[in-house]
Every structure is written in structure tokens, then in C-alpha cells.
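Please treat every number below as a calculation from the coordinates, not as lab data. Since this is a predicted model, take the numbers as computed values, not measurements. Cβ atoms are built from the backbone, for glycine too; each structure is taken alone.
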Structure I
Amino acid sequence: MHDVLAGAEFLISDSQSMTVEAALLGTPAFKINTFAGIISVIRELEEAGLAFGYRPGQEADLLGDLGAIMAKPNHKEAFRARRMALLARKIDPLPWFLELIRRLADGHSIPDTQSWSRDFVARSLASASTP
């Protein structure tokens, strides 16, 4: 399914998960359902210009916005750039999980995950910004 989403010109769906997946692959994702504007992860994708939410009854607005985006000759490049900009602001969670597993395997107790996570994220962001 991800190959189809990645190669698609756009997605129109009522599914939150498909909207997130398409948007994170850089495919314009148009979602129409009663959850529009409610789910925070999709709201973040909307703010990044990767997803667009509509409520039932706003079909004409959706089609108008879709047409405007598809009419732009460089829309694929623009969405790839938006995707990369969004991903650049994120961290890879795998090192966090590996560090936690290593600590537990070494016999350490489970750390206070809130403060430990905050410190880990700060270190990750600092190392990502260092050339």
C-alpha cells in the first residue's frame, strides 16, 4: 500500500491512518470526515501543508483545493520539500528504544521516562543541529 501511496498523485480518503501515511510519504492527502481539525497528528500535517481536512458538505471546497494544487506544475517537488522540512524537525525514536533496552539488560531500573525522554530528545536535537 505504501508504494501505491508514494506514487499516487493525491489521496482522497475518510481514513485518518491513510491520510497520515500518504502525507508522510509526500503525497497530498485530502481527508473528509467529521474528525477534521480534531486529531493532533493530522493537524500538524495540515499545518505543514501536507494534508487537508474537510467536513462532510465541504466536497466542493476539497475539489477546488485539489484542482488548484494539481494545476501547479511543480506540486510534486513542493510536497517533497514540505515532507523533508517536516521530517527535519523530528527525531528517530529507535536510539531511545535501544538505549532503554540496553539499560534494562544491564540491570538498571526503568528511568523516569518523562525526564529521561526529555533529556534524550534534547541531546538528539543538539547532535542533529551540529554539522
Structure II
Amino acid sequence: MRLGRFLVSRDLVTVNEIVKALEIQRQKQRPLGRIAFVESLLTLDQVATIIDLQSDGRETVQDDRASDLFGELAIQLGYLAEHQVEELLNIQRRSRPRIGEILVEMGAISEFRLNAALQDFQLAALA
């Protein structure tokens, strides 16, 4: 069970608050292309090429359908290997704000109640 669903099931936050927090989380997430550039895995020209393909919806190198996922296009173009995309996605996941922190910032839940709920959530995951 995910934390958001757990908090809703305990009536600590509403579904609407979770949806809003997830949207904020998505907006604050660093783009994969930026991470790849900072990690020196892609050049600016390569990032721009991938973004152009995403926005144009043109055919990809490997198949006849357009893909909008940055990592998939980078692999298809031969810019990155699959393991590099996986590592970039891990960096992206680790660097995004946590849903609980966002809920506290929004005022949806207090830090004290969130910490207590996190303990319960971890115990429930072990059961």
C-alpha cells in the first residue's frame, strides 16, 4: 500500500489533498534530461533532439509509433543504455520531494501526525 492511500484510509488527509500533493510533487520533479546533462551522460544537443522528438510526435528510431518517454527515446537513439536510464530514474526519484513533506507544507497534516502515521505505515508494511 502506498503512503497516500494509507493516510486516506486513516482519515488523516483527503483524496483531494493527495491529488494536489502529487501534482506539486510532479511539478517539482527534475526533468530526466536535466539530470542526464548534469551527470554528463548527454550533451545539450542530445537533450534538445529528444525533446524535439517528444514535442513533434515523430516516429522513433526503433519502431513506427511515437514515444513520449524521454528515457525510451534516449535508448532508441543510442544515446543511453538501459542501465543508465534506470540510474537516472533512481536519481530523479531520490531527488523529488516526499509526499508527506508536501502534505505538511500544504497544511493538510501536522508533522507530528505525519510522523506517527509513518511509524504505523512502516509497521503495517512489515505485517
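Annotations for the structure displayed:
- Source structure (of I, II) for FRET efficiency 1/(1 + (r/R0)^6) of positions 5 and 37 (r between Cβ atoms, R0 = 30 Å, to 0.05), computed value 0.30: II
- Each of the structures I, II was assessed by distance in nm of label points 7 Å out along Cα→Cβ at positions 77 and 101; the largest value belongs to I.
- Identity of the structure behind 17 (criterion: relative contact order in percent (Cα under 8 Å, 6 or more apart), calculated), options I, II: I
- If helix-only ellipticity at 222 nm (-39500 (n - 2.57) for each DSSP H run of 4 or more, over all residues; to 500) is computed and equals -20500, the structure in I, II: II
- When FRET efficiency 1/(1 + (r/R0)^6) of positions 45 and 93 (r between Cβ atoms, R0 = 30 Å, to 0.05) is worked out for each of I, II, structure I gives the greatest result.
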